[in-house]
Structure 1
Amino acid sequence: MNFGIVIPVYFGRSFIQRALDSVFAQDGVSGHLTVFVIEDGTPEPENVENLIAAYPVHYVKLPENHGVFYARWVGFSQLPNTTEFCAFLDQDDAWHPKFLSHLAAILMQDETLGFAACNARIFNTHGNYVLYRDRRPNLLFADLKVANQLISPSQVLIRRDALEKLNWNIDLPFLPYPVADDWLLWLSILSQGYQAAYTHEVLLDYYDHADGAHHRKDIMAQSEEYIVEHWFPRLQLTTWDQRLYKGRIGWDHIVQGLRSKNLHDFVKGLHYLVRDPIAVNAARQFRRRHRKNHIV
């Protein structure tokens, strides 16, 4: 099995060695790794070039910062044709030793699978915990259209053919708000007819810190909205898919407003309800169905 690993780096000196150590500690894949570290415009002397000199990796230095989404695709475009499986590891995450071998085994069992995802352990200033405990993600296309249930590309191994078939021309600005780029990637792969699989095994250490992209909720919302408005039609998704996504946003605001007694959230959700009560009610049933079946 041949694996291609892409690690985008931006001011990553505090993290990169831990990430690379986890890559080269993988069980059963020695000699079958091609690793690209993409320095996304980090100025000297803050870049990682001297820190990674001892590792067998390809180092690419971009003169300007274009964002993690662009950097991932720069790396992917340079992987050899013999690559069978690809992974995008974030600079501040680390894999467990069986990440590649276990997820590759899942993908090899079923050629219809475009990607496989694992559970993760979250580390933050308060300690650590398993991400999916009582619930699990449902990676069906119908569900991912409504809400992304994965937190990071670091928890996913992707079939190379599924990425090749996207035939994306990554040009700037490909995605003006790139924070939700991983959600676009999962949707794009599944829209081709591929399926996805999830294993409950914890194979990733995800380090949650204040600078994490998921904390920028306003930018995340802009990114998702851009995908829904501009990419859903390109993926041949319907206007109902767009409405249901917006209905889910509205219902989540209502629930959050009630739970936290936040009037702003509650009123924002009511605006969605007034505009499209059918979609908000469908989203309510979607959330209720997930809760009943212990899905994220």
Structure 2
Amino acid sequence: MKHRALFVGLTTIDIQYFIDEIPVANTKIKTDIPDILVGGPATNAAVAFAYLNKTATLASPAGLNAFSSFIDQDLNRVGVDHFDLAYGQDFETILATVLTSKNGDRTIVTHNPKVVDSTISPQKLIDLVEPQVVLIDGFYPEFSLECVRICKERGIPVVADCGSWKPQFAELLNYIDVAICSADFMPPKCKNRKELFEFMTNMSIHSVAISNGGSEIDFLSKEKKGRIKVPEVEVMDTLGAGDFLHGAFCYYSLECADFESAMQKAASLASFTCSFKGTRKWLNFKHNA
């Protein structure tokens, strides 16, 4: 272990089917046995960080349900230490059904999580972990907001996974140092990337990146503005690639102070994960950034 990182947000159970193409309405198709794995934006980011760092810490609700042991075993297997925010409570697992076509595209059907009454306070969590960097994915906003406020006070850098605009980002972004946005992330009144960069600059966020699948990543940091080329691979599956980008960035941001270099290395790992089916097989192979 080199570094300490805390990932706060969503944990899901992903049921992933691999099919030739997305079916039309009112049809039934047969596939091989699906992958059933633990997922979610903050969770997958923690997995990527642990792959590079040997360990990572995740704070998310799992609670008591039919999947409790499965979640524990999966996270333990990939080196992720888990603070269960719903420990000892009955809690409905977030389920996601994923259809992945042969070109690597995926369609996801899921549902939003319920509010959680956390069994550990943000302050105690941060005191115990002593993170060098914290990532939030925007879920469980009350808990996340208190975490980022504490980080702001203590000078702990915070990375935001901005996958899609959520109302809570209006307040969360006041405490963010780095925002990694998908092409779909558009705050109200923003219509393009130029306006998004301006919005983030006005929020005093010092480094912003906008990813777009296999296309170049646009970025704006304190040092410069530019584009990062995403390495080309034979795409087998894109599920979790953005999450892995975020987790890898957290690691490389602690390895090197240069934002562009950290993002370039993270993009290399994210592309690498796309050359494998599922969100775990790539963990068995070595990647050289």
Among 1, 2, which structure scores highest (criterion: distance in nm of label points 7 Å out along Cα→Cβ at positions 103 and 191): 2
Read-out distance in nm of label points 7 Å out along Cα→Cβ at positions 135 and 271, computed value 1.9, structure in 1, 2: 2
Distance in nm of label points 7 Å out along Cα→Cβ at positions 31 and 87 - highest-scoring structure of 1, 2: 2
At a computed 0.65 (FRET efficiency 1/(1 + (r/R0)^6) of positions 23 and 247 (r between Cβ atoms, R0 = 35 Å, to 0.05)), which of 1, 2: 2
Computed 59, 43, 39 for Cα extents along the principal axes in Å - originating structure among 1, 2: 1
Which entry (1, 2) yields the derived value 27.1 for mean count of other Cβ atoms within 10 Å over residues 7-14: 2
Origin of the derived value 3.7 (distance in nm of label points 7 Å out along Cα→Cβ at positions 95 and 231; candidates 1, 2): 2
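Where a number appears in this text, it was derived from the coordinates with a stated rule and is not lab data. It should be emphasised that the depicted structure is a prediction, and the values quoted were computed from it without experimental measurement. Cβ atoms are built from the backbone, for glycine too; each structure is taken alone.
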